[in-house]
1. If log10 I(q)/I(0) by the Debye sum over Cα atoms at q = 0.07, 0.11, 0.13, 0.14 Å⁻¹ is computed to be -0.27, -0.64, -0.85, -0.95, which of I, II is the source?
2. Using distance in nm of label points 7 Å out along Cα→Cβ at positions 28 and 204 for the comparison, can you identify which of I, II gives the largest number?
3. Looking at Cα Rg over 2.2 N^0.38 Å, for residues 12-123 alone, point out which structure of I, II has the largest value.
4. Comparing distance in nm of label points 7 Å out along Cα→Cβ at positions 36 and 236 across I, II, which is largest?
5. Out of I, II, which one gives -15000 for helix-only ellipticity at 222 nm (-39500 (n - 2.57) for each DSSP H run of 4 or more, over all residues; to 500) as computed from the coordinates?
6. Matching task: 0.95 is the computed value of FRET efficiency 1/(1 + (r/R0)^6) of positions 4 and 92 (r between Cβ atoms, R0 = 30 Å, to 0.05). Pick the structure from I, II.
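None of the figures in this text is laboratory data; all of them are computed from the coordinates on show. Nothing here was measured: the structure is a model prediction, and the numbers come from that model. Cβ atoms are built from the backbone, for glycine too; each structure is taken alone.
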Structure I
C-alpha cells in the first residue's frame with residue numbers, strides 16, 4: 001500500500017509517533033490526513049502544518065471513535081488507512097485498582113476493538129481497507145515493571161492477528177507496530193528497560209511503518225532485535241523467562 005492519494009486517519013496524532021506518521025503520510029502525498037487526538041489544540045496544530053484536518057477524540061470512548069469514522073467518511077471520503085495509534089502507560093503491579101486497569105484497557109486495547117467494529121464492515125462492503133494498530137514490543141515479549149501495559153499490549157497484538165486471519169479474505173490488511181523505546185512523552189523520564197537496544201526517534205518509527213505498508217507486512221519492528229528475541233522466546237520459553245528475570249534484576253530501581 002502506498003499513502004499517495006489515500007484518506008488516512010491517525011489517532012494520537014498530536015505528538016510522538018502519531019505526529020511523525022501524520023507528517024510522513026502528508027509528505028508521501030496522502031489525499032487527506034485526519035489528525036485525531038484528545039489534545040484538540042495539538043491535533044489542530046499538526047493538521048495546520050501538513051494541510052490536513054483535525055478532530056478532538058477520546059479513544060477510550062467508543063462513541064468518540066464511531067463519530068470520528070462517520071465524520072471522516074462523510075466529509076473526507078472512505079478511509080483507506082486507519083492508524084489506531086493512541087496509547088498510554090499506566091499502572092505497575094497486580095495491586096493496581098480496577099479503575100487503573102479499566103482506563104488503560106479502554107485506551108490500549110478496546111480503542112482498537114471499537115475502531116475495527118465500526119470500520120471493518122464498511123471496508124469489507126467496498127472491497128477492502130487497511131488497519132495499522134500501534135502496540136509495542138511489550139505486546140510480543142512483555143513489559144518489566146508494568147503488568148497493565150504488558151497485558152493490554154499483548155491483547156492489542158492478539159486482536160490484530162485475529163482480524164488479519166479472519167478478514168484477510170475480505171480484503172482487510174493489518175499491520176501492527178511494535179517498537180521498543182521511542183523518544184516520546186511516554187519516555188520523557190528515560191526509556192527504562194525498553195531502551196536496552198537504544199532509543200529511536202518517532203520519525204524512524206514512521207519510516208518503518210511506511211516500508212511495512214508498502215510490503216504489506218504484519219509486523220512492523222523499528223527495533224529489528226525484537227524479531228530475534230521472539231525467536232528465542234519460542235525456541236525455549238523457560239530459558240527466555242530466566243533471561244527476563246535477570247533483565248528485571250538489572251533494571252530494578254531504575
Structure II
C-alpha cells in the first residue's frame with residue numbers, strides 16, 4: 001500500500017471538537033504521531049494495532065525536536081503507512097504543519113491537510129468573547145507572544161497590531177507583560193479590556209479579566225497554567241455577559257470586570 005500523511009487538527013482541547021473527517025482518519029490510522037495538547041480520549045479512537053508516537057513539546061521539555069518529528073513523519077510514510085499527524089488546534093495556525101507538509105512535498109510523498117477548530121477563535125468563544133462584534137470590532141489578528149521579548153530579529157509589528165480592534169495572542173503567557181508593554185508603547189489605550197483563558201474549552205478552563213494595564217499582574221497572581229490564550233480589545237468586555245461555559249458544572253473562574261457597559265469604538 002502507498003503511504004500517506006494526514007496533517008489533522010485535533011481542535012482546541014475538548015475531544016468532541018475534532019472534525020468528522022479528522023475522527024474518521026484516526027479510526028483507520030496505522031501510525032499516529034501526536035502532540036502534547038491533544039485530548040488523550042482521541043487516542044482511544046485509534047485501532048488497537050495502530051502505533052502511537054508521542055511528539056509533544058512544552059516550554060520545559062521537547063519529546064522530539066521539530067527536525068526529528070519531520071524526519072519520523074517522512075520515514076513512516078515512506079514505509080507505506082497511513083500516518084495521522086495529530087496536532088492541537090489547526091495544523092496551519094502556529095502548528096508548524098506547513099513545515100512538515102513542505103518536507104513531504106520535497107520527499108515526493110502524498111499528504112492531506114485536515115483543518116481543525118483553531119484555539120484562536122474557539123477558546124475565546126468558550127469564555128464568552130467573540131473576536132468580532134458589530135459596531136465594536138470588525139477585524140482581528142492572531143499573533144504569537146514569543147516575539148514580544150524585544151529581540152532584534154522579531155518580525156511582528158506591534159505598532160501596527162496596537163491599532164487593530166481585537167488581538168488574539170497565542171503562547172503568550174510567559175510574555176504577557178512584554179506584549180502589553182509593547183502595545184501600550186505603540187499607543188493602545190491603557191483601559192482596553194483584556195482577558196486570559198487557560199485550558200480553554202476543557203473542564204480545567206479558567207479565565208482572568210483585566211485591562212491591558214492590569215492583566216499581567218493579575219495573571220501572575222492567579223498563576224494560570226499553560227496553554228493560555230489572551231484576547232485584547234473591547235470584545236473582551238462581552239465576557240461579563242456571554243461567559244456561558246461552566247467547566248464540569250463548577251464556576252468558570254470568571255473575575256467580574258470593572259466595566260459595566262461595553263464601550264463602543
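1. Values: I: -0.22, -0.56, -0.78, -0.91; II: -0.27, -0.64, -0.85, -0.95.
Corresponding structure: II.
2. Numbers: I: 2.0; II: 3.4.
The structure with the largest value is II.
3. Working: I: 1.10; II: 1.00.
When Cα Rg over 2.2 N^0.38 Å, for residues 12-123 alone is computed for each of I, II, structure I gives the biggest number.
4. Details: I: 4.5; II: 2.4.
Top value of distance in nm of label points 7 Å out along Cα→Cβ at positions 36 and 236 goes to structure I.
5. Numbers: I: -15000; II: -6500.
Matching structure: I.
6. Working: I: 0.10; II: 0.95.
Computing FRET efficiency 1/(1 + (r/R0)^6) of positions 4 and 92 (r between Cβ atoms, R0 = 30 Å, to 0.05) on every structure in I, II gives 0.95 only for II.
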